Structure I
Amino acid sequence: MKAGGANGKDDPIQPDLPIAEPPQRVSGMRVPDGWTLPGKPADLDPAAEDAWRQTGFSLGADLRLVAQDLDLQTRFAKSGYAPSARNMTMTAFASLWSRALLTESDASGLVRRGSYQGALPLVRQAVELVGAQAGLGEELDEWRRWTHEAFGRHEATRSTEVGIGHYFSGEGIANDPHLRLIYRAASDFGRPNFGPTALFVANEASHERYPLVFGDQAFHLGWAQLLLGWLLRVGVAQLHIAMHLQRFFPAPEGLRAEVAEHIRAVEAHLEDPARCRLEEVEDEDGRRRHLLVEFRRQVADAPKRLLF
């Protein structure tokens with residue numbers, strides 16, 4: 001789905017009339033040499049402290065893969081600094097990519113400290129940012145239009161008018177089966193819907209009881225596996241996009257080979273049938289519903305299947 005330019009209105013320019021290249025030049029581009037996951041906060045309460053410890057112990061492989069993914073993304077993005085690639089079209093992708101990278105990194109830190117519901121909106125945001133890059137290849141005029149309208153002088157308010165530059169690519173999300181599933185579930189679970197809310201605040205709720213735990217940050221294997229798995233899926237989608245943008249990110253062959261090997265490792269890791277995962281099912285009325293599989297708080301607990 002496309003939106004208008006910086007003023008948020010549909011643009012009257014016909015599709016067969018190309019929009020001129022952006023007026024800005026790319027200067028002062030800075031990209032870190034690599035990436036590390038957020039460190040442990042100093043002021044965690046006992047439950048969050050224990051969640052941090054248990055996540056590192058039980059899901060060390062997930063965290064290593066997430067860390068590797070973000071490091072590869074950063075090193076890959078740095079190749080956009082090459083003189084042949086350093087233009088405003090590259091910047092369109094890199095700008096959204098930068099936001100996606102930070103969002104994924106922040107979400108992983110929240111998962112480690114047991115703030116699972118806090119991570120959900122960030123997962124959704126990361127999907128939107130990665131999906132936007134996927135759709136941008138067909139919709140670069142949206143970016144060019146904004147660059148021409150942005151940063152002008154707005155005399156009435158004596159300000160620089162940046163403009164919103166509305167852009168969202170539903171198609172970029174829908175075309176990836178993993179992103180589509182994650183986006184729908186993260187949206188439903190992140191909103192104040194009653195079912196997911198009960199799962200966050202009364203994990204052992206049943207038809208007979210509702211054991212409310214206010215501000216629960218205790219370790220939960222199912223939530224941690226699910227969310228870290230989603231972050232890995234989002235990271236792999238980002239790397240797939242980068243691999244297809246060689247004109248703008250001319251990464252060396254050695255780095256491209258590392259990315260390919262990493263993607264294979266992630267796919268193999270996520271195929272473990274004992275992992276908590278979300279599946280989409282259709283009920284007898286044709287409604288699409290979420291099915292949580294292998295959902296449990298501790299490794300020794302019996303797994304549950306929960307339908308939403």
Structure II
Amino acid sequence: MSEIIHSKLLILGSGPAGYTAAIYASRAMLEPILLTGIEPGGQMTITTDVENYPGFSDVVQGPWLMEEMRDQAKKVGTKIILDTIIDVDLSKRPFILKSDSDVVYSCDSLIISTGAQAKWLGLESEAKYKGYGVSACATCDGFFYKDKKVVVVGGGNTAVEEALFLTNFAKKVTLIHRRKELRAEKILQKKLFDHPKIEVIWDSEIKEILGSDNPPSVENITVRNMISNAESQIDVDGVFIAIGHSPSSKIFKDKLKISDTGYILTDPDSTATSITGVFAAGDVTDDKYRQAVTAAGMGCMAALEVESLLSSEES
């Protein structure tokens with residue numbers, strides 16, 4: 001029989017939302033258990049320079065910031081377990097959740113802060129060279145492109161940040177965007193346009209990624225202009241995809257109300273989901289802001305709402 005671990009509050013996910021929820025819940029004496037998921041620290045662990053998190057006048061590193069949040073959560077009493085949930089039963093309380101380590105968790109309340117994962121273009125050639133010149137993480141793989149040519153695909157903050165980061169290694173960075181203007185913050189755009197190593201190709205998309213097979217490596221890409229349909233080839237050594245993220249909500253499909261794009265739906269001005277006792281915070285429910293600070297704020301909200309719910313039920 002599988003081991004069963006019960007808690008008043010179980011938190012899924014270890015990004016800013018999860019750790020902040022854990023800090024507030026621990027201070028409320030709820031003795032929460034936090035399960036890290038497959039990527040402890042969430043997306044912030046693959047983010048280098050963090051310039052806009054309140055409280056730091058200097059640039060801080062994403063992994064360091066998550067370590068600080070983790071240590072604070074542990075210090076106030078959170079039990080942190082390296083485990084990943086693969087199935088849930090939310091039909092009645094206590095809720096039952098099964099992990100890939102064959103442990104069963106039960107809880108009176110649940111905070112889902114499982115975040116989001118990188119989106120891909122969906123090209124066969126992209127899949128073929130994934131890990132061999134195609135990546136979704138410049139901070140993970142940028143070092144391997146010292147003095148080489150790379151391409152970044154996207155137009156939001158992530159794409160611009162990745163392009164700027166890659167200039168630390170690559171001799172040339174080309175940003176390819178499907179539209180004629182970027183969605184990134186103006187301050188980031190200015191840095192991008194002012195950088196001598198960066199070139200922007202507008203109104204275009206990658207049609208195919210080409211390279212050698214033995215060993216697998218990217219050599220060039222075919223780019224299509226979306227207005228003229230003209231195609232051209234660019235010699236590159238690496239392709240970095242930065243076109244957004246998909247919420248990690250798959251195991252909650254048909255068990256909670258979820259949007260057409262996969263985000264868990266919550267009540268207005270609340271983190272409460274369609275099931276009493278289940279709350280959602282961070283990028284798994286936020287398709288608008290997607291910032292570390294807003295995720296942390298929602299984690300705080302979720303913990304306070306859990307405390308309020310459990311207190312009302314005990315009285």
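Rule-based calculations on the coordinates, nothing more; no lab input. Keep in mind that this is a model prediction, so the values were computed, not measured. Cβ atoms are built from the backbone, for glycine too; each structure is taken alone.
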Query - Structures I, II, by distance in nm of label points 7 Å out along Cα→Cβ at positions 99 and 147: label with the highest value - result: II
**Report entry** Identity of the structure behind 0.35 (criterion: FRET efficiency 1/(1 + (r/R0)^6) of positions 115 and 251 (r between Cβ atoms, R0 = 30 Å, to 0.05), calculated), options I, II
**Finding:** I
Query raised in the report: Quick one: P(r) over Cα pairs in 5 Å bins from 0, in percent, for residues 179-266 alone came out at 3, 11, 16, 17, 14, 10, 9, 8, 7, 4, 2, 1 when computed from one of I, II, so which one is it?
Result: I
Query raised in the report: Upon calculation of Kirkwood radius over Cα pairs in Å, for residues 219-274 alone from the atomic coordinates, which of the structures I, II produces 15.2?
Result: II
Query raised in the report: volume of the Cα convex hull per residue in Å³ computed as 154: which structure among I, II?
Result: II
Report summary line: Computing helix-only ellipticity at 222 nm (-39500 (n - 2.57) for each DSSP H run of 4 or more, over all residues; to 500) for each of I, II, the value -7500 comes from structure II
Requested in this report: Looking at Rg/Rh (Cα atoms, Kirkwood Rh), for residues 155-194 alone, point out which structure of I, II has the largest value.
Outcome: I
Query raised in the report: Upon calculation of relative contact order in percent (Cα under 8 Å, 6 or more apart) from the atomic coordinates, which of the structures I, II produces 21?
Result: II
Report task. Give the label, chosen from I, II, of the structure having the highest value of FRET efficiency 1/(1 + (r/R0)^6) of positions 19 and 187 (r between Cβ atoms, R0 = 25 Å, to 0.05). Result -> II
